[in-house]
Structure 1
């Protein structure tokens with residue numbers, strides 16, 4: 001046998017040396033927290049101009065640098081620029097969005113319908129991020145007792161890309177309203193591969209100062225103190 005088969009254990013490094021683990025300097029720390037707290041989900045405000053290839057590559061490299069259980073790296077990235085493919089995706093979203101609107105009642109339904117959700121058509125690039133559960137073989141370190149760890153790892157890749165995009169002045173919108181089988185058919189995704197995220201990516205002129213859904217009265221950010229327990233569920237911290 002030549003090469004390494006999927007699932008085979010790699011040869012260990014002879015002398016692995018950890019890198020320094022000190023804190024970033026003040027400016028670098030501030031930049032990280034600024035990216036976290038100013039990141040927004042963009043629904044409609046994309047500019048049409050294309051993203052440079054090198055910038056898109058940096059975003060994908062950031063996503064690929066995400067942590068993954070068992071270092072399985074289950075993600076793949078389908079980059080969509082073709083207008084015809086995006087139109088098919090928008091039609092699939094539009095059908096699902098109409099179904100979703102019917103689940104809300106009265107004033108909430110009216111507010112839902114007022115939200116502009118045009119990212120698929122407006123953004124110059126979409127990225128469909130998938131999870132391959134077979135990437136590291138049938139038995140994966142860390143996934144032995146929780147089979148969803150591969151999907152959780154893929155979501156880390158989504159967040160990495162999103163924060164890198166914020167640092168680059170690029171907007172991202174996560175489209176989750178679609179029937180899985182529609183997107184699977186449009187992009188010819190195998191049945192065993194899970195669709196995790198459809199991201200609309202492109203330049204924007206501005207971002208909301210707070211999450212759009214909070215500003216428009218859909219839902220407010222919860223109080224962090226009410227969500228922190230200590231040494232067990234429901235036990236408030238510090239008591």
Structure 2
């Protein structure tokens with residue numbers, strides 16, 4: 001379970017996974033770390049990437065999954081979650097800039113929506129409860145951008161999963177499950193994680209309102225089902 005920073009990748013000479021590491025590193029620098037005309041807002045596609053690259057806080061790993069069962073893949077990703085939590089952040093790094101990119105070169109692009117998306121959906125509750133986010137990236141990802149529905153920010157040249165700390169701005173990614181049970185779980189974890197550390201009063205108020213609405217929706221659904 002070898003992890004490499006971008007600076008370490010630049011110094012690698014002989015490594016069978018080097019082509020995958022370089023391809024994703026260049027994608028991070030030239031796509032995620034830069035503005036895009038279709039993004040719909042100023043700044044880089046991922047606003048944290050430029051500072052993460054400057055502080056050498058992005059770590060990449062190549063995960064070979066040939067002959068893996070879905071449960072085995074989930075176990076591997078869960079272990080990387082544990083590593084993420086346990087890894088100390090050097091003084092020169094900001095914890096918020098830390099990110100793991102898990103690259104899956106053995107996952108065919110046709111299978112990526114099923115394999116990568118399924119792992120992300122299965123493990124997201126575990127990550128959110130830990131104050132983390134897990135994102136799915138591949139060339140078939142149809143998730144729209146927050147500021148332009150015609151932009152596809154989660155497309156990568158090789159399938160991957162990204163692990164990072166939760167931030168206040170992640171509320172839109174936690175309020176969208178159609179299942180009210182899951183939505184309540186995410187919103188409660190979000191509010192618990194930040195506690196009194198919120199910097200945006202509007203955002204915390206929205207989160208609390210969404211939580212109340214979700215609980216009311218669940219109450220109404222349970223009431224209806226009791227009469228059926």
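Laboratory data are not the source of any read-out in this text; all were calculated from the coordinates shown. The shown structure was predicted, so the numbers you read here are calculated from the model rather than taken from an experiment. Cβ atoms are built from the backbone, for glycine too; each structure is taken alone.
Summary table below
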read-out: Origin of the derived value 41, 35, 25 (Cα extents along the principal axes in Å, for residues 46-157 alone; candidates 1, 2); value: 2
read-out: Source structure (of 1, 2) for mean count of other Cβ atoms within 10 Å over residues 38-45, computed value 13.8; value: 2
read-out: Structure (1, 2) behind the derived value 14.9 of mean count of other Cβ atoms within 10 Å over residues 30-37; value: 2
read-out: For helix-only ellipticity at 222 nm (-39500 (n - 2.57) for each DSSP H run of 4 or more, over all residues; to 500) computed as -14000, the structure of 1, 2 it came from; value: 2
read-out: Rg and Dmax of the Cα atoms in Å from the coordinates reads 20.4, 65; which among 1, 2; value: 1
read-out: Relative contact order in percent (Cα under 8 Å, 6 or more apart) - structure with the largest value, from 1, 2; value: 1
